[in-house]
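S.K.: Several structures are given next for inspection.
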Structure P
Amino acid sequence: MTTSALIDVPEAFATSYGAHGAAERAWLATLPALGAEFLDRWALRPDGPTRYGMASLVLPVRRADGTPAALKLQQLREETAGATAGLRAWEGNGIVRLLDHDAASATQLLERLDAGRPLSAVRDDTEALRILAELMARLVAVPAPAGLRRLSDLAAAMLDQTPQAVPALRDPAERTLVHTCAAAVADLLGEAGDRLLHWDLHYDNVLAGRREPWLAIDPEPLAGDPGFELLPALHNRWDDVVATGDVRRAVLRRFDLLTEVVGLDRERAAGWTLGRVLQNALWEVEDGGSALDPSQVAIADALLDHRMPAAAGRRRRG
């Protein structure tokens, strides 16, 4: 049996990731040979079934000395280009440890975590959110290394895109909301921050570990203000938020816990969270959508009503 025969590309992953386009399908075709190359290069042997996420394939392996590890294969994209620099800067403090990497292919060798025990398995939402917030506080304490994408650049681009995107939304209230979010970003643009952000920190991107009880995975590093980190955590298990019967209260409870534990100024954090809503709205329009995700609207409404009543009033009248 050849080494490449040991690299299983699950059909579900091939179908979902391949749907993005020809470049993604071409990369998928290289995976068996690419995986075999790094098994040989790093003296690894497979040690369990292949797992996958939205955009990566992860093969449990053992190193030559028997140490468990994980071989992560991912397409080199803008979102993954800074991952290695971020992991190096964090040095395993609150996040999975980088053991080896190949810059040309974005392939990484990582410490092995328990993929079967994500933070989403912790049913007590306050406990899970506090664990995530404590990890976030550690991650954003690190200054971003040179060369990463910057929130200041992303935010400026969002403001440029907003006037062209807004008319695609059917609901006038949603159009006004996007303009309100853009105004919040414009107010903060001159102070976009220099902290090392994970950019996708939610319950399923935190796994149980041996070195520490919980560690973050799958960063898409960005240099910026920690307030830009909060939206994925606010959106975690949204059905549970709705089930409380008071969405506004549940959102603000999460927001207050996050800002308190991470040590953030609430006004700035609210503004940058609206910036994240703006980013998602622009992506929605770019993908051909004409309406915002209702959960994003609910989060923005909660923050505007609680933190910026005047702006909220203007939006409702608009």
Structure Q
Amino acid sequence: MIEVPGLLAEYQARFNGGAGRGWIQELPGLVDGCLERWDLRPDGTVRHGMAALVVPVVRADGTAAVLKLQRLDEENEGEAEALRLWDGQGAVQLLDEDVPAGALLLERLDAERSLAALDDDTQALKILAELLGRLVAVPAPAGIRRLTDIAHAMVRQAPEAVAAYGERRSILEVCAGAVADLADEAGDRLLHWDLHYDNVLAGTREPWLAIDPNPLAGDPGFDLMPALDNRWDEIVATGDVARAVRRRFDLMVDMLGLERRRSAGWTLGRVLQNTLWDAEDGEPRMSPVQLAIGEALLPYWI
């Protein structure tokens, strides 16, 4: 029986309360059930994030794979369908699934080597942008969450961010205004929603592949933010934060062929979204990183 990592149990208890603790109790049995049902043999160190357990396995035919188990929630809803639609093109290959159990059987990538390991930030960003372009080329299926609904909800909630961080009222109101302007035409592409360097792993079938999507139907401009605040210390080290942010943003927009103002508006929407989450978590001030990204992209929107 697989031993559940203590830190994963702590995360689940902290963020999901009783539901998280209940899932942790069920997890060893869920793993064993998948191992038996799919004829898998554990093969290596068990890994985890804040929400999922990943067990390296070997299939009956001798091929290496990983078994991913997660408590089903709104964020990962539709992950299996998205991976099925991408069919390994820019993303990890889905081999089998048991959606009710929150179990995915995936091709094995190199968990020790993510895009964050590349020393050349420009090279890493170009690789990420190329993958993103392949992912958003696929139209979103019916039934997954829609950016338009999330955008309208953000506009309704924007006064909460303003109330929490009143000293930043002006930029938060611009962010909310951008979302309001764009919300009714929010796009129909299949978005990853969390494509940063650590969610791109080295593979053998392809050099780099995306993992861990939070599928969303929307505009590709909404998917740029996770790459903008990666390696933030390197952005700061340039001595000109705004210029460095715009360099990353411009590179991605140009590679993806996106409309600059619209993409800036959706990125301001991500600033608002992240700030709303911070306010909900009781953060005492607006994130300096979010503020810097918002200020850097304001000239592209206003």
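S.K.: Given a value of 4.4 for distance in nm of label points 7 Å out along Cα→Cβ at positions 44 and 156, calculated from one of P, Q, which structure does it belong to? It would help to have the intermediate numbers written out before the result.
M.R.: Details: P: 3.8; Q: 4.4.
Traced to structure Q.
S.K.: One of P, Q was used to compute FRET efficiency 1/(1 + (r/R0)^6) of positions 204 and 260 (r between Cβ atoms, R0 = 25 Å, to 0.05), and the answer was 0.60. Which one was it?
M.R.: Considering all the candidates, the number was obtained from P.
S.K.: To continue, here is another question. Distance in nm of label points 7 Å out along Cα→Cβ at positions 124 and 172 computed as 3.1: which structure among P, Q?
M.R.: Source structure for this number: Q.
S.K.: For which of P, Q does semi-axes √(5λ) of the Cα gyration tensor in Å, calculated from the coordinates, equal 36, 22, 18?
M.R.: Working through the options, I get structure P.
All of the numbers you see were taken from the coordinates with simple rules; none came from a lab. Small disclaimer: the values here were computed from a predicted structure and weren't measured. Cβ atoms are built from the backbone, for glycine too; each structure is taken alone.
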